[in-house]
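What follows is a set of structures for review.
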Structure I
Amino acid sequence: MKKRYNIKILGQELSVLSDADNEQVANVVQFVNERMDEILRSGEGLRALDVAILAALNISEDLLRLEGVNKDLCNQLTHRSEKLIQLIESAS
């Protein structure tokens, strides 16, 4: 069941709906704020929209990289499982 949360991102207060628990929402808000703070420290005079877009790009890049890593690991696990099944079947 979705719950309403009042959060603050880059000084902007927002009301959002989420199925996540309080701790998970707090972790997401903290993560996003930390990424935006990093971008703010690295560039002078960036508008809030620029910071938000750069943070979204950085987070998306990380997500896509990790999805690729996850896919590779799943493929390796599938391959190893198939090999084990073949070994077990040939030993019978």
Structure II
Amino acid sequence: MQINQDFTIQKVGASYVAVPIGEASKSFRGMIQLNETGAFLWKLMAEKDCTEEELVEAMLAEYDVSREIAAADVHAVVETLKNSKLFI
């Protein structure tokens, strides 16, 4: 999974928002709010095509969290982004 490059994230206070830029701004209305973990995963997926397992491994390397929690968090973020059609 890789994030469509027509979207970017910006830090707003303690959270992050994903907003469309360029062509995506013509069809996607709104924004998606992300927490720190969601932004971490977003940045990884913006850099390269990642599998859910690669994202889980990155979470385990970055945060002190169990594999089960990391997998659940990754899946939740991926599903939100997938449902919003943010992957290329």
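Which structure, out of I, II, was helix-only ellipticity at 222 nm (-39500 (n - 2.57) for each DSSP H run of 4 or more, over all residues; to 500) calculated from, if the result is -15000?
Computing helix-only ellipticity at 222 nm (-39500 (n - 2.57) for each DSSP H run of 4 or more, over all residues; to 500) on every structure in I, II gives -15000 only for II.
For which of I, II does distance in nm of label points 7 Å out along Cα→Cβ at positions 8 and 56, calculated from the coordinates, equal 3.4?
II
Given 3.5 as the derived value for distance in nm of label points 7 Å out along Cα→Cβ at positions 40 and 72, which of the supplied structures I, II does it correspond to? Intermediate results must be reported in sequence, preceding the final value.
Working: I: 3.5; II: 1.6.
The correct label is I.
With Rg and Dmax of the Cα atoms in Å derived from the coordinates and found to be 12.7, 40, which of I, II does the value describe? Numbers along the way, then the final one.
Details: I: 20.9, 70; II: 12.7, 40.
Traced to structure II.
Where does the value 16 come from, among I, II, when relative contact order in percent (Cα under 8 Å, 6 or more apart) is the thing being computed?
Matching structure: I.
Just checking, which of I, II has the largest value of distance in nm of label points 7 Å out along Cα→Cβ at positions 24 and 80?
Checked I, II; max of distance in nm of label points 7 Å out along Cα→Cβ at positions 24 and 80 sits with I.
The numbers here are math on the coordinates, done by the rules we state, and not lab data. As the structure is a computational prediction, the values presented were derived from the model and not from experiment. Cβ atoms are built from the backbone, for glycine too; each structure is taken alone.
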